[in-house]
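In what follows, structures are represented as structure tokens.
Please treat every number below as a calculation from the coordinates, not as lab data. Model, not experiment: these values are computed from the prediction. Cβ atoms are built from the backbone, for glycine too; each structure is taken alone.
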Structure P
Amino acid sequence: MSKKIHLPIPVISILRKLGKDINNARRRRRIPMRLMAKRAGITEVTLGKIEKGNPSTSMAGYASVLFILGLTDKLRDIADANNDLTGRILEEENLPQRIHIQNKNKG
């Protein structure tokens, strides 16, 4: 019996779009599923799951397929601090308001 994965609806939609985009990119390049799976080091079944946006498929599988398609540049920067506006705002809120410099001459 497989474990049911509960994801927010927007996440499911994003994975489905990613899978469809991967499928379209592969087809635009005229790469057969068998060859794509072999190059990515996965099975054709796994590739089919990726192209459907299956959430239980490993991120490594998605990354391998994106690499074969030459689309890993954006993957590298997904959680980069430069793209994390919310994280930077929260970090700035925790910065000290004043910095006290200790005088070494005080005894």
Structure Q
Amino acid sequence: MEPIRLKKLSWVNKFLENEGQVGQMVNEIIERFEGALFEELLKAETIKQVVSKPQIFELRIHLTGIFFRFLGPKSTGCIILLHAFKKKTNKIPPRELNIAVKRAKELGYS
């Protein structure tokens, strides 16, 4: 079992900044996940694989009645969070998923 690191890229940091105080609270939750076991986060459905090629995972955070979602590829014990959005339905909007896939491919994840 491997502990996980979560690396936020600039797009995600900007998203959290724009969310103000709630964004700060979400950021603190992300930081608490640092070092958690990847398998435990999968089992708890905090992290879920949503695309297989490139391999994209979704980090799920629910706070103050808002569902925050973070998408990114997994790379040697680290999930690179490269897209964030607020989710209002059970499905990931195709537009949001396409942004994450495009960014992952631009960064060399295939």
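Taking distance in nm of label points 7 Å out along Cα→Cβ at positions 69 and 85 from the coordinates of each of P, Q, which one would give 2.6?
P
If FRET efficiency 1/(1 + (r/R0)^6) of positions 21 and 77 (r between Cβ atoms, R0 = 25 Å, to 0.05) comes out at 0.20 when worked out from the coordinates, which of P, Q was used?
The value was obtained from structure Q.
For the read-out relative contact order in percent (Cα under 8 Å, 6 or more apart), a value of 24 was computed from one structure; give its label from P, Q.
Corresponding structure: P.
Looking at distance in nm of label points 7 Å out along Cα→Cβ at positions 45 and 93, point out which structure of P, Q has the largest value.
By distance in nm of label points 7 Å out along Cα→Cβ at positions 45 and 93, the leading structure of P, Q is P.
Upon calculation of percent of Cα pairs over 17 Å apart from the atomic coordinates, which of the structures P, Q produces 49?
Q
Using helix-only ellipticity at 222 nm (-39500 (n - 2.57) for each DSSP H run of 4 or more, over all residues; to 500) as the calculated read-out, with -16500 as its value, let me know the right label among P, Q.
Label of the source structure: P.
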